[in-house]
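K.L.:
There are structures below to look over.
Derivation of every value follows stated rules applied to the coordinates shown; laboratory data play no part. As the structure is a prediction and not an experimental result, all values here were calculated from the model. Cβ atoms are built from the backbone, for glycine too; each structure is taken alone.
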Structure P
Amino acid sequence: MDITTDSHKPTPAPAPPQPPTAEAKRAARGATRPGDRIFLGLSRGSGIFVLVIMAAIAAFLTYRASIAISKDEANFFTTFEWNPSGIPAEFGIAVLAFGTVVSSIIAMVIAVPIAVGIALFITHYAPRKLGGAIAYVIDLLAAVPSIVYGLWGALVLVPHMEGLFGWLDQYFGWTGVLDWNEGPPRSLFTVGILLAIMILPIITNVSREVFRQVPQTHEEAALALGATRWEVIRMSVLPFGRSGIISASMLGLGRALGETMAVAMVLSSTFDINASLLNAGGGTFAQNIASKFNEATPMGRDALIASGLVLFVITLLVNGAARLIIARRKEYSGANA
């Protein structure tokens, strides 16, 4: 008897292509409807318009900066002096770069651990109602204007820094970095603390949203293996959110680099570099522009614009790096799906 098994059955021929359904035809026609074309044009035009604005800003800054740098008798990047209206004109950004970078680093060192801790508490420890209330307060901090932070820093923070400065000088003054000469505490360290408070909401909110995207199955698997809550965070939450924390920190860094009025109201700016972070010395790009622009001569304004170009480039690099880090982690989209 001839028995044909399933493995010897002929492969069925592929089904012929079916004509498009009425729904597919309507979808295809929708792509060419006037409303869709108008929306596509507006969206594309908006993106191009933003690029044009950025290019125009960069061109303006570059043109005016080239005028100032061509008349600078000193090295623009290494000179510890700011006298663009003198004869000869001598100015440089060494002190401004030092103050901007140091104050921003201090702010990041203080703000990042606190912001990550708050975000973890809201998403994994606090009851829903308490977490919602804390998140609401953090959002309110993000809405406070810079000038209000500056007023609070000048009238409340600075007068209450003497005790902390004295303690740091007593126990860590031997390092030279935390030596205090008992002058007014309007230093880069005070500015760093103020900036940390200002960037705290940005880092907290972004980190909180990243932690919420951690797949629930990862946490449940760790709990099923007997992990404690901290071990779940250490093994599942933090590794998943590492790139998000870095990008949030860099966004906060961009805010710290460009802060103007709050820094201008707190910092006692001197155009020199002090080894101690507790004594007056240094300045920032934004603070220097805000304090000198109204009284500057045409040459002085071009010099300030040149320093603004440097800050513009630094901010673009910081934000661009943050976007690249975010783009590397596509699983943020639909992680819990």
Structure Q
Amino acid sequence: MGKIELENSGEFQVDIHVNQKYKWLDFVGKLIKIPFLDQQVRALHILRNYDLVYMPYPLSTSRLLVMLKMIGIVKTPMVGLAHQNFIYYKKKGAFLNKFAIKRLRQFDAFAFFSTKLMEKTTRDLEFTPEEIRDRCFPVRWGADLSFYEKVKELKTSDHVPYAICAGTADRDYDMLINAFENIPLRLKIYCTPNTIPNADRLPSNVIVDTTWVPYDQLLQAYANAEFIIIPLKEEVKNKGNTYGLTVVLDALAVGKPVLMTYHSFLDIDLEEEKIGLWVKDNTSSGWESKLKQMISPDTDLSQMGKTAKNLHINKYNIDYFAQQMGNLFKTVLNRKRAES
């Protein structure tokens, strides 16, 4: 998440710490409830060689290091990437909740993929206005520019227009399939065997693929589609996670419009940016209505796609993300030097 681009700037060396070397240590970690114990134990031996620890998945890879930071053994600054809700415990006063807050407060900074997620997290972690200013930074994630240059629309003479939907447990495929009953457009769904729709009878215009599809083939399917669909289950919308963000960024990168369940935890406003439509009535009838609007002559899908591609090139890409992370790292390090 930014390693290559950060190093290309000439200002950073970013080393990736191997995920696992000693399986027995991770087995012990499972017993004592410390995930990725092997990685963290090995990290302790080399921390002195680094100015900063960058954790794209801070919840799962930090438990030991953060507990040692609590008692002053680890002093290296830590920066976490926040793309999901951190606090899940229902009772605010519960011990586990208080401990989770104390543990997460050990991070020197967080980079947030969503401003609403940032607002929620700062409330959950009980940050003061000064802590919010010094430790919380909104950033824009994005896809790799050079890689997606190779992904072009390639339609054969017998091509049949279709919309496409891909994802896992947070997608409401059954609702979407019902919505397509009376839509004159083919729908391709790519999912896993564990998330296969429950529909007893598929409409003739719906295809469900549960096989493993290589990422490059999925991107080609995106590029050949009329638009990309992201139907979120109602119960996941307000959990605080940035569900669907990766697919939205893929859509920008391949230059395709998006039709998506309205999701306030995303900073990209599809309608404001003119790259797609929100479905606010998250029911089959609501989706059917928006699908008809999407395929109507009044909706210029081609222009939406061009706008999406321009957003990828100029605003949402990995180069700009790395630039923002680089500035964040400098801010954290300068503050630490000023304090010491």
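K.L.:
Can you say which of P, Q returns 4.0 when distance in nm of label points 7 Å out along Cα→Cβ at positions 82 and 226 is computed?
P.N.:
The correct label is Q.
K.L.:
One of P, Q was used to calculate relative contact order in percent (Cα under 8 Å, 6 or more apart), giving 18; which?
P.N.:
Q
K.L.:
So FRET efficiency 1/(1 + (r/R0)^6) of positions 194 and 242 (r between Cβ atoms, R0 = 25 Å, to 0.05), computed for just one structure, reads 0.70; which one of P, Q is that?
P.N.:
Details: P: 0.35; Q: 0.70.
It was calculated from structure Q.
K.L.:
Have a look at P, Q and say which one yields 4.0 for distance in nm of label points 7 Å out along Cα→Cβ at positions 34 and 210, as calculated.
P.N.:
Value 4.0 for distance in nm of label points 7 Å out along Cα→Cβ at positions 34 and 210 corresponds to Q out of P, Q.
K.L.:
Which of the displayed structures (P, Q) returns the greatest value of Rg/Rh (Cα atoms, Kirkwood Rh) on calculation? Could you put the intermediate results ahead of the total?
P.N.:
On the way: P: 1.16; Q: 1.00.
Ranking P, Q on Rg/Rh (Cα atoms, Kirkwood Rh), first place is P.
K.L.:
Upon calculation of FRET efficiency 1/(1 + (r/R0)^6) of positions 170 and 274 (r between Cβ atoms, R0 = 25 Å, to 0.05) from the atomic coordinates, which of the structures P, Q produces 0.45?
P.N.:
Working: P: 0.85; Q: 0.45.
Answer by label: Q.
K.L.:
Next question, about the same structure. Quick one: helix-only ellipticity at 222 nm (-39500 (n - 2.57) for each DSSP H run of 4 or more, over all residues; to 500) came out at -21000 when computed from one of P, Q, so which one is it?
P.N.:
Computed on structure P.
K.L.:
Out of P, Q, which one gives -1.19 for log10 I(q)/I(0) by the Debye sum over Cα atoms at q = 0.23 Å⁻¹, for residues 98-177 alone as computed from the coordinates?
P.N.:
Traced to structure P.
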